[in-house]
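Okay, got some structures for you below.
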Structure I
Amino acid sequence: MLASGVENIGYEDRRSLRAEEKERIGRLCAQAIPEGASLFLNIGTTTEAVARALIGHRSLMVVTNNLNVANILARNPGCEVIVAGGVLRRADAGLVGDMTMEVVRQFKVDVAVIGASALDEAGDLLDFDVREVKVAQAILAQARRRFLVADRSKFTRTAPVRIASLSEVDVFFTDAPPPAAVQAACAGWGTEIAVAT
């Protein structure tokens, strides 16, 4: 079932939706993350795909508010994993709230990798949970480079809470070219679009 605009698709359904495309996006994004980097990985099934693609990376420090990401990267002996505590969202093992933001603000990392539930034609990244959005905004503020990972299904979805603009993102990793208006806006902003084929 597609989201209505006030409610997100369930985690298990999201995890299986466009799974192959998310894995390709994850691999392409991971290629842009050098060994020895520090990074944030936030909540989302596509950020989890990035985590799987980072299993072979060495000397990483990853701060995450996604327990699924933490469990994936626990298998990488070359990765230090720091879990940003907070209120557990049981539906998807995400951590949100003031405590999460406090932990995020203790770091200044090389790369932030975030997802979004929707992307509108103005280039705004959108989501459903205000608490999650506040954490994502804190993550973006504490990173030197900012990556968005989102598959093409996000181009036709809507969500009520604004995270940021693509103008605040360095690279947008996706599996298909976004709508022409978004491509034109990204060209003006200097936001790179990387398409995983």
Structure II
Amino acid sequence: MNSTVEILERLSARLKQTRKAKGLSLDALAKLSGVSRSMLSQIERGESSPTVATLWNLSRALQVDLSGLLEGEAAEHSAIEEVLRADRTPAIDSKREGWQIRILSPPEEAGKHEIYDLSLDKKGALVSEPHRQGCREHLTVLEGRLTVTSDGNTVQLGEGDTARYAADCAHAIRADGTPARAILVVQYE
């Protein structure tokens, strides 16, 4: 990379290539990264020079190393470690409470870092006792609306919203009158 022009050309091409390879629209990447759609469009056309903070947000949203946005070619993955088909994904159902959890994280991560696909019917509620000291949850709403309560504090979330909260105290996730779906990450210290 010898000049700023070459760097911007490489970045614009690589950003667009990576975004499309991930199946993301400009709007979707804007939501994931916090970078405006118009700024993304300008970067992809080579009309804007992004800040380091913007590059960092984009690399995190696209799940590539920062250097991955400056490489000439898309990095090829040499192996797929595991595929777990939808009909083979472990799930826990609680029809009485109106929820289903699909377990997305590998079994060896249980008690360390767990990832769930959570579905609730319109009156569904996942009410939890305190987890281990220092445990936190990160909940991102994919569809519908949810109410999260942690240690007596409550917040309402809509599609695309994320809440991060203490899970080492009593906490609950409730649907707000319509079916809802979310990704739940449980992070243990």
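Only the coordinates and a few stated rules stand behind these numbers; no lab work does. Here the structure is a predicted model, which is why all the values come from computation and not from measurement. Cβ atoms are built from the backbone, for glycine too; each structure is taken alone.
Where does the value 3.4 come from, among I, II, when distance in nm of label points 7 Å out along Cα→Cβ at positions 131 and 155 is the thing being computed? Traced to structure I.
Looking at Rg/Rh (Cα atoms, Kirkwood Rh) over structures I, II, structure II comes out largest.
When Cα extents along the principal axes in Å, for residues 83-146 alone is computed across structures I, II, the figure 34, 30, 15 traces back to I.
Where does the value 15.0 come from, among I, II, when mean count of other Cβ atoms within 10 Å over residues 51-58 is the thing being computed? Working through the options, I get structure II.
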